[in-house]
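Take a look at the structures listed below.
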Structure I
Amino acid sequence: MSSRACPDWPALLERAPDLVFKHYTLAEARLPADALVNLPDVSLVDVTICCDREHNVFNPEHTDAGLARALAASHWFELAEWTRTVGRNAATG
């Protein structure tokens with residue numbers, strides 16, 4: 001599987017115009033160790049994430065639930081959290 005644009009990109013663009021969401025396998029995403037350590041026995045090729053890697057933001061609606069929990073405990077942002085905090089500050093800054 002190669003990275004590709006999220007099929008919900010029009011709705012995501014309205015919510016977070018500065019972000020570009022793509023779907024990746026865990027192997028492609030190159031996630032931080034602090035998230036991966038919370039995912040024992042997970043396949044790097046079968047589990048997927050929908051994210052903007054540059055901004056460390058993930059879309060939980062298209063991300064494996066276990067992975068979403070692990071990312072939420074790391075320095076990554078869930079989309080709703082990013083739009084409430086970082087995204088709002090970027091738009092007004």
Structure II
Amino acid sequence: MLAETQEQASHIAELMENIVADNSVPRNIRKIVEEAKNKILSQEEFDTKITSAIYLLDDISNDINMPSHTRTELWTLISKLEAIRGNKKEVVP
């Protein structure tokens with residue numbers, strides 16, 4: 001189960017990289033998405049890094065300068081991260 005969860009987190013990090021590479025997204029938003037991606041790929045405790053990434057993405061999701069397609073992508077990423085965190089908590093009593 002842990003390997004599957006790590007694989008899902010890696011996939012989310014790849015999706016974040018697509019946002020970081022998108023030049024239509026303002027630089028400050030790309031920087032924070034990059035920071036969230038680095039959190040997910042870090043060696044921190046799993047719950048801590050997922051929660052930190054969710055916090056960072058949620059914090060910028062209402063930025064007025066964000067393109068609407070990017071906002072939708074961020075909400076999708078947040079949803080996926082919350083699902084991973086929820087699945088992890090269901091497995092561990």
The value -27000 for helix-only ellipticity at 222 nm (-39500 (n - 2.57) for each DSSP H run of 4 or more, over all residues; to 500) was derived from one model only; which of I, II is it?
II
Comparison of I, II - label where distance in nm of label points 7 Å out along Cα→Cβ at positions 43 and 75 is highest:
II
To which of I, II does the computed value 2.2 (distance in nm of label points 7 Å out along Cα→Cβ at positions 35 and 67) belong?
II
If relative contact order in percent (Cα under 8 Å, 6 or more apart) is computed to be 24, which of I, II is the source?
I
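Every number here is computed from the coordinates shown, using simple stated rules; none is lab data. Small disclaimer: the values here were computed from a predicted structure and weren't measured. Cβ atoms are built from the backbone, for glycine too; each structure is taken alone.
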